[in-house]
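Got some structures for you, see below.
Every number here is computed from the coordinates shown, using simple stated rules; none is lab data. Model, not experiment: these values are computed from the prediction. Cβ atoms are built from the backbone, for glycine too; each structure is taken alone.
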Structure I
């Protein structure tokens, strides 16, 4: 006999833990299922830190969601009595008409997001650890910073459990089905039923959502912690998070938090992954050279030999925008997928949106531009 819940959440990583938390705090009987425990390092929500920002260069439609996300992160911090968000600021540098700088300015102009133009003459004194090409512009977002990624996942999961939600880890989902009124989920151990379902399976979304035929590509993304040779990179010295939009790729990173190393990675590129369970998590010969070249040219007081590394996964849509919607065939199934390497900061607010979709089939949050029926997700029908 199936165990019965109001809502089942498949995948309790970044987005799943957010949805689980919101649903449980609405008084619903919620089950979260995951093959790994919350805060694990096998998917996309690990590696100590994630950048959070409001002047969103990917598209200004994200900004209203971010404003709500910031409120929800602060609420979560108050509820659990723990700091999760660090307002270190964000330095963005690149060609004046490139995606990053121009996009951040567009978000500022459309939504009045604070964004400071940094005169070239001020760059050496203001950001002494960085070397910015003469042909680049630089802008600074004071409200940017970073989130403690694993702690955020754990905070959402624990707050949801305190509200009565149940998480069952180390349990692999085999199949799910819906008749439009109820859903059934079969795992390697048991069978569960509920009125509705949330699918937030990260790199495993393509398998669980195969019927939608969304072209999701999983790519392997190495992260590196490199030794620092200067106090200019310390978070205590005012070093910000950073993003460089270069002709050969985009690179990002964080101030030195531990005083000895600094985390840096390439946002662009990435090797395709066939099976997320079989990802090679050791450093490969092609992993670091481009990051090392970036450091030598733009952050010369960082040792371009990593002290340690980690590997995470991006699950990428064709247009690099998220897929957040109700299932087109089963209106009691909510979908959150394809967060394309820039989604984690939204887990608080899109957790709320997914809870809305699972319980009412709609949300007042501005998520229409992330719908499953947009043309970019169905290239063969264009």
Structure II
């Protein structure tokens, strides 16, 4: 997502009161529902799309959103995860045409909203939202808007044909720079996205109510980028990582008029928990339609996914200890990059703010403390506090679902 100075009036009021919204972590272990049920005949369908629904920037919203809803009515997924649905009018148009019966939108206090939107047949269960700890530079708000866009990860659990499944919907900070961004390994927000990966990981660990879960959204990195490898190592998850094996696979593609001929590759994904498996998939929402002015347009600046998912019977055939060790390696790397980043920003204009939530140095220090806590819990032989023991229990239950 990219914003422009046209949003300055809307964003300025929000920028001075930006907050971090975190739902308290669950204490009990992650319930292994997939081991308690006969799921040989069970399946679910899901769809995911970044709908490009910015206020002043996104074009042809009035024409695109109803068509997206019409496509959803034909696909009829159990749960749909949408990103960049910031405007109520866009959400209403999609929901009305989708013929799905339930909707859920996350709007964190004192932000312009998350853009994260769920559509489903069944009512949502417990909901949780975590705004990313590092959310862009406030000094760039008029040109980028990242710092006040409310980006994060939203989660809710649905009962899908008798199985509780937690769906995590997310949108990370965009890549910024000159040239072909798809080929640039590191941009100015690389550390922000490293921390976002950690935020997503700890949110899953601390909020997932079932060992059956789906993680989807606009990650803003592709298989060539270092964040991708950190994601794989930290979470241990698998999913629609198609571009890694087929270079023609993309979701932000050059033939899309809205992309200005940029090939960003596959930056949108669906990942699943160890005891779920994607059995069918296809790229969706890549149709071309004629706008009212005669222009041929796409439905968004992204293409999306549709997938059918089944449960695995028996073992997931993975080694929990190996998954845990790779997590430690990934968190250690993110911690080292945060420490280096802190040294780089100290003394700069944007290091300090008028309050903690717009103080970049404060945010980085919080990030370092969070990664250190996880590393201590996972590796230390020292006596753990009561809170740390609870976290260790959650982590151990996460790695146990890989067995």
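The value 30, 28, 19 for semi-axes √(5λ) of the Cα gyration tensor in Å was derived from one model only; which of I, II is it? Computed on structure II.
Assuming 23 is relative contact order in percent (Cα under 8 Å, 6 or more apart) as calculated from a single structure, say which of I, II it is.
The read-out was computed on structure I.
Looking at FRET efficiency 1/(1 + (r/R0)^6) of positions 77 and 277 (r between Cβ atoms, R0 = 41 Å, to 0.05) for structures I, II, the greatest value goes to II.
Here FRET efficiency 1/(1 + (r/R0)^6) of positions 317 and 365 (r between Cβ atoms, R0 = 41 Å, to 0.05) was derived from just one of the structures I, II, and that gives 1.00; the source is I. With distance in nm of label points 7 Å out along Cα→Cβ at positions 173 and 325 derived from the coordinates and found to be 1.8, which of I, II does the value describe? Computed on structure I. Can you spot which of I, II the value 40, 12, 7 was calculated from, given it is semi-axes √(5λ) of the Cα gyration tensor in Å, for residues 293-340 alone? The correct label is I. Consider the structures I, II: one of them gives 4.1 for distance in nm of label points 7 Å out along Cα→Cβ at positions 101 and 197 as calculated from the coordinates. Say which. Answer for the origin of the read-out: II. If helix-only ellipticity at 222 nm (-39500 (n - 2.57) for each DSSP H run of 4 or more, over all residues; to 500) computes to -10000, which of I, II did it come from? The read-out comes from structure II. Tell me which structure, out of I, II, gives 2.4 once distance in nm of label points 7 Å out along Cα→Cβ at positions 53 and 109 is calculated. Of the options listed, only II reproduces it.
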